[in-house]
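Given below, in the form of structure tokens, are the structures.
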Structure 1
Amino acid sequence: MSEKSLQDRITTVEPALVLPERDQDAKLAAGVLDGDGRFIEPSRTWIRAGKATAVPTLAADETVKPLTGNWLFGGHFRGHFGHFLVESTARLWAFDQLKGQVDGILYMPYQSRIRHTRAQIRLFEPFFHQLGVNVPVWVCDGAMRADRLYVPDMGFGWRERYAGSPAYRAMMRERFAQNIAPNGPEKLYVSRSKLVAARGGVLGETVIEENLARQGFGIFHPEKHPLEVQIARYKAARQIVGLDGSALHLAGFVAAPETRVAIILRRSKANIADYQLQFRSFAGIELDVLDVIRRDWVSSEVKRSDYRSVGELDFARLFARLAELSYVGADFRPDLPGEAEILLLLDRFAEGRGETFTALG
């Protein structure tokens, strides 16, 4: 599939058998069957770039709950912020086209975590509000037969889907958070330094923060602020600098086309092409990519960098590139740590994770 082939199709299934992940079925088996037991292909969900859900099967003795009315199929609900944006919002473009025709939105819990999913949906209510969703958002807690189910194609997601389908892009650029005014500094550094150690990051991110603050950047920890504040900051900024991470996906939806965005890689295997495609398609922004990784530090049993990796950056190269790109002044002289200080930072990171690290490359 190419990004140009992304379509805005809605498959109407009546009646529809919705089968979330269940212990008696195959691993990751979930989706929708029609009245004759045929799998509805658009109900398949991509949970990673190369991994999708499997076709589910209804057991002969399995109880099926009735679900009256007309429902919009939301796919899997993911509680992690980045996965929520990439996967769980992917079908919501259809809500605007079906306004007044649906009684609610139906999500399947990921990995059968029903109670957890209900709690996460409550946490994401501000996001649904910004999309104008005014119907109940429900969790499918077992096999259900809906009178009528609308199953939209995924308009956003992994690989080529980061471009967004036409209707999904229109939803995000024309309707999402339109009541939130820009509010914040014109220069913004989006930090991961206050996230838990298990999320990964870079050694000495405070070095970046302290030096950019000297150049007039506001230091922003998005997870410490309500969604509305995050959106206002990204709308207001005309220069955004940050490590690759979930926060930048939200910025890609709402940043102004004239905003310059520099993304600092925190791991060698970062999916930078996904960010490039999203920012280019949604805002016409070409990212400035800063790859100054000296080494990837990983848990001793891990053989490649991943979302938990800890990047060791060449800070001198980083600030030289920021100067070349005019994010900092040409005559700016950053205050940088020595080698011994970097290794001390690694010890602190390892202590926070309770494990030892080894270097790749």
Structure 2
Amino acid sequence: MKVVINGGIETMKIAIDCRYIGMSGIGRACEGILDALDFTANSFYLIGKREKLQKYPAEIIEDDTSPFSFGGLRSFPKHLNKTCDALLIPNFLIPFGVKIPVLTIMHDLIFLDLKETTRGWKDRLIKKILLKRCMKKSSAVSCVSRFTLERCRHYYGKLAEKCFVNYNGISKSVLSYANTHERAEKADQIVYVGNVKPHKGLKTLLDAFPEVGGETTLKIIGEKDGFLTGLQLDESAYKNVVFTGKLSDEALFFEIARSKYLVLPSKYEGFGLPPLEALVLGTQPIVSDIPVFHEVYEGLPVKFFGSREELVSLLQEPPQTVGCTQDIMERYSFRRQANTLIEKMETML
């Protein structure tokens, strides 16, 4: 268990649920944290697919189950209860059988705030139960924004006293690309990055885009299958709209960097990472006028829209030159987020 030197905790043995690696959103945030960890300061046990984790100097616990499945909730390696001091989960889904202190990361409470993001009352009830279980069982809950923290307070009252704000950051891969590539020449292109769940507001963008006119192209990057959208996800149905599917990091960063704008028209977010990455890559974001975007992007060269007409008008304007990487790194850092998580575990123990 813990190595104790001079009466204090010198190192810890920490398990991390890494099965989210490779997924958009939570997966990118999880990878950002792993890349920022100091693996020499503590011992780490990473749960997930070996091929995605072998670059990290840690013990890998092979597990290819989906954390979102019932089988995934039952697959926690029980021997870690005796081996490790704490478990970090980058989401609210705590597997059954965990008996060590748990630190979870709460990205949002969208399943409670927006009923349309669940598949009927049974799905909503299951998620409600699992969220409440997370709040009860977690020793501490890291919220990616003040907005998410306030939603936890709204739903869970005193249980939210264990919550704290700990913002996401900019990944090493984005910074590396920005540092090793010259600024791309802007194409007559707008880009959207993310999944096509209804709360992402993609329908608003698709409705507004035809009025932009000219030969501007809209590229929609991300998974387009398996979500509740109500959209006809076929590029032949939309003029100058291309659904690329999921891209490699290199291809993704290239498309963002060469675009005039990155648009994130979400109705709801817990943080909203793509606009932050766009700013580092030299592309100005246009985002919906929701509270969390004002919290995260206040003072940065980001344009906000409140209506379809405002979005059309902004898309027709020339973008501003963006150069605020240093400001972003001072405000948002995966290194800072990872260090805060480790410090919180020390206090938990």
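Of structures 1, 2, which gives -10000 when helix-only ellipticity at 222 nm (-39500 (n - 2.57) for each DSSP H run of 4 or more, over all residues; to 500) is computed from the coordinates?
Label of the originating structure: 2.
For which of 1, 2 does percent of Cα pairs over 27 Å apart, calculated from the coordinates, equal 48?
Details: 1: 51; 2: 48.
For percent of Cα pairs over 27 Å apart, the value 48 is produced by structure 2.
We did not get these values from a lab; they are worked out from the coordinates using the rules stated. On a predicted model such as this, the values are computed, not experimentally measured, just so you know.
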